[in-house]
Structure 1
Amino acid sequence: MEIVIAMKPESARNRTMTLIDDVMAHVDSDWIADLAERLVRIPSVTLHETVVCDCFANELRELGLEVDVREVTPGRPNLYARIPGCGGGPTLMLNGHLDTIPNQNNQPVFREGDRLYGRGSTDMKGGMAAMLGAVRALTRADVQLQGDLLLTAIVGHEEPEANKDGPLALIDDIKSGRIACDRIVIVEGPPALWVMSMGSMVFTITLESKRGGVHTQYVPFSENPIRFLGDMISRIAEIQTQLDHGDVHPLAGAERIDLGIVNAGDYFNRTAHRCQLVGNRRWAPGRQVRGVADELRSQLEPIAIAGQLDMTLTYEHDREPFETPAEDPVVQAVSAAHRSVAGVAPDVIGKRIVGDANLYVHGCGVPTIYYGPSNETAHADVENVSIKDMASVAAVYALAAMNYCGVATASKAAPA
């Protein structure tokens with residue numbers, strides 16, 4: 001997809017090149033770095049985002065935009081702003097979150113060379129600063145888009161206590177018509193086209209013994225509930241081996257099943273009345289959570305029956321997989337913008353990890369991708385982002401908006 005301007009062909013080509021040059025010239029890496037540092041210096045752990053939301057809202061207003069402050073819970077708003085188009089083009093949303101995980105090791109905020117350090121620099125205040133850097137470049141280059149460009153900043157992404165209240169509120173607002181868009185680009189991840197994520201669920205398997213707790217001397221080990229718990233762990237290892245050698249997604253690799261918690265027993269010589277396994281299951285597009293859960297239950301239930309144990313399987317935090325096709329207009333728009341900035345085609349990637357795109361695609365039916373300045377130090381003890389990369393992706397966001405929304409004839413262009 002290329003930038004299209006409604007003019008004579010030669011005028012369109014000349015104007016296109018001038019606009020691209022103007023926009024890229026107005027991407028100010030120092031301005032973006034300063035903004036990112038201000039955002040990172042504001043602690044904004046999930047459920048405590050008020051101050052950073054106020055800062056971001058003020059920055060939007062400084063750029064001349066009206067801000068719709070959508071309170072999710074008292075003092076915790078989603079922020080929506082719009083660059084209105086002149087009509088005739090689709091609407092693109094740039095989206096990201098302002099909350100972070102806790103700063104467990106008290107990582108300081110500082111710059112060193114090309115890098116900004118501090119909690120939230122990668123995940124994802126660097127991308128949020130780049131988003132505003134793109135808006136600043138578009139407005140200073142006097143670009144008139146045909147379709148609208150939406151800028152949305154949400155709360156409640158990171159910590160499970162929020163139950164994804166910010167993303168879910170955004171979905172409700174799209175479904176109710178408070179805001180509307182045709183495509184979403186989430187401004188996080190690496191500077192690549194992240195177009196798919198696997199589905200995910202947290203599962204809990206509970207085994208209960210009908211005989212209750214009994215002194216282990218009176219129960220053969222072959223009948224000990226913990227023995228059957230061990231058999232289940234071995235069976236889960238076999239399942240992963242089968243997944244590794246089964247259908248492997250070309251972008252995200254093999255599906256996964258993992259265990260994180262094992263609980264059993266309450267005393268050293270007493271059989272366990274209850275045993276539990278808690279883990280995570282990730283699956284590729286083409287299946288849904290209920291079918292995956294039923295499959296896992298059928299694979300493990302024979303072990304429970306053999307041990308005369310009652311088994312239940314429950315799941316939570318489930319997200320369905322998504323995949324946005326390579327030929328989708330937003331993928332083409334961001335790809336062309338990346339080529340204009342970097343001189344090469346972007347990598348096209350998928351991940352097992354899930355995020356808000358899984359929610360947006362299935363919650364309101366809007367095709368979504370990720371493209372950001374960084375991902376490799378997200379949640380790390382030493383979180384950091386490249387200032388150069390923030391500026392580069394800001395340019396990509398601006399050009400992608402021009403590609404996707406379209407560009408209208410501007411006053412300085414030759415007449416049609």
Structure 2
Amino acid sequence: MILYNLFPLLAGPFTQWGAHLTRAQAMGFDWVFINPIQRLGASGSLYSIADYFSFNPVLVDAASAAPPEEQVRQMLGQAHATGLKVMIDLVINHSAIDAPLTRAHPEWFVRERDGRIANASCQHAQKKVVWKDLAQFDHRHTRDPEGLYRYCRQVVEYLITLGFDGFRCDAAYQLPNRFWHRLLHEIKAKHPHTCFVAETLGCTPDQTKETARAGFNFVFNSSKYWNFHDWWLITQYNLIRETAPSISFPESHDTPRLCEELNGNLDGVKQRYLFSALFSAGVMMPMGFEYAFRKPLDVVRTTPADWEHTGIDLCSYIAKVNEIKKRHPVFHEESPTNILPCSNPNILLMWKGAAQHREEALLILNKDPWHHQEFYTDHFRHFIQAGAPLRDVSPEYPLDYIAEPFRYALRPGQGIVLVTARAE
């Protein structure tokens with residue numbers, strides 16, 4: 001899964017999405033992920049949905065003769081015509097606090113001790129974060145579990161009839177596994193190619209693994225937050241990888257823009273995309289990353305006027321990285337992965353060996369996006385099991401010949417991608 005996050009508030013009305021879809025396909029993405037597009041509550045947050053069966057007016061083209069639902073169908077038809085599949089956020093952990101559902105079905109919501117509907121919340125950095133504009137669905141203790149379940153399934157079925165191919169399940173870990181197991185089983189029995197991805201950010205590895213067991217096709221991993229040194233990421237990866245494949249991302253709508261974090265260092269931006277794309281089976285990149293945007297995506301305030309004219313274009317580089325990922329099976333799966341010792345602590349040496357294929361890969365990555373760093377080895381047999389020659393498939397500066405001993409001064413943030421194959 002090579003996933004482009006088209007952010008609705010930045011893209012504008014559905015009728016204007018064609019150019020973004022075409023660009024995503026040209027960069028080698030095969031899926032598009034769209035944040036919520038439904039009618040919102042008073043807060044105006046994309047994740048505060050008041051009506052699951054109508055659409056956000058700011059995304060509807062008033063000049064179009066087509067009704068809103070048809071505009072969505074036409075947009076999805078454009079995506080499918082270019083070969084893209086499309087997933088949408090499935091927000092059924094909560095609704096808007098002012099949604100009509102809170103009055104029509106008060107029994108579906110968690111209640112505080114004083115009887116008020118409880119707001120949705122989560123734990124972040126050992127603190128409880130509460131969203132006052134959200135009402136928490138009571139999937140665990142409602143006196144009408146079948147009614148709530150059938151409503152959620154109706155939402156999914158409706159989105160599938162519009163043409164959506166999959167769902168990113170927001171706050172998936174907060175819903176009981178029995179709910180997800182039933183929903184995924186019943187939907188896939190009727191629509192077998194539907195993809196479900198669990199949003200598990202902030203979960204412990206055990207929580208992520210337990211959520212994945214409900215039958216999700218993918219989960220998200222935490223490689224974005226890795227410092228290239230500590231062991232926790234590899235530990236988490238190996239704990240979860242046999243349960244479900246995972247998706248990396250260099251930034252998301254919930255994080256600052258990477259280019260802003262790196263103070264405009266494009267070598268660091270390219271370094272992180274290369275690592276994200278090759279680390280796990282899936283990768284996601286939000287709209288604007290390809291142009292080194294620095295304004296964060298905001299689920300309330302972003303508008304098309306926030307489109308930045310940076311003069312920077314990383315589309316070609318991203319396309320080359322995505323092509324490496326597509327072409328080599330070792331990057332299609334949650335391959336056994338290890339970080340190997342290196343004499344230069346500023347070099348990341350990552351080995352991957354496909355379990356379902358014969359490929360092996362070695363990523364030699366300059367952790368330092370500001371300075372050259374030297375890598376040396378007398379022989380690659382220290383790192384690779386295969387006896388076949390290594391091939392350099394790097395997105396930039398590929399070598400025609402891999403000499404041994406091998407000495408190379410990597411440019412700031414540069415990655416060398418070497419692949420080979422084990423004998424049958």
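Any read-out appearing in this document is the output of simple, stated calculations on the displayed coordinates, not a laboratory observation. Computed from a predicted model, the values in this text were never measured in an experiment. Cβ atoms are built from the backbone, for glycine too; each structure is taken alone.
Listing for the model above:
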item: Winner on FRET efficiency 1/(1 + (r/R0)^6) of positions 226 and 362 (r between Cβ atoms, R0 = 35 Å, to 0.05) once structures 1, 2 are ranked, highest first; result: 2
item: Relative contact order in percent (Cα under 8 Å, 6 or more apart) - structure with the largest value, from 1, 2; result: 1
item: Structure with the greatest value (metric mean count of other Cβ atoms within 10 Å over residues 242-249, set 1, 2); result: 2
item: Answer label among 1, 2 for the case where distance in nm of label points 7 Å out along Cα→Cβ at positions 26 and 322, calculated from the coordinates, equals 3.0; result: 1
item: Answer label among 1, 2 for the case where Rg/Rh (Cα atoms, Kirkwood Rh), calculated from the coordinates, equals 0.99; result: 2
item: Structure (1, 2) behind the derived value -7500 of helix-only ellipticity at 222 nm (-39500 (n - 2.57) for each DSSP H run of 4 or more, over all residues; to 500); result: 2
item: Distance in nm of label points 7 Å out along Cα→Cβ at positions 58 and 90 - highest-scoring structure of 1, 2; result: 1
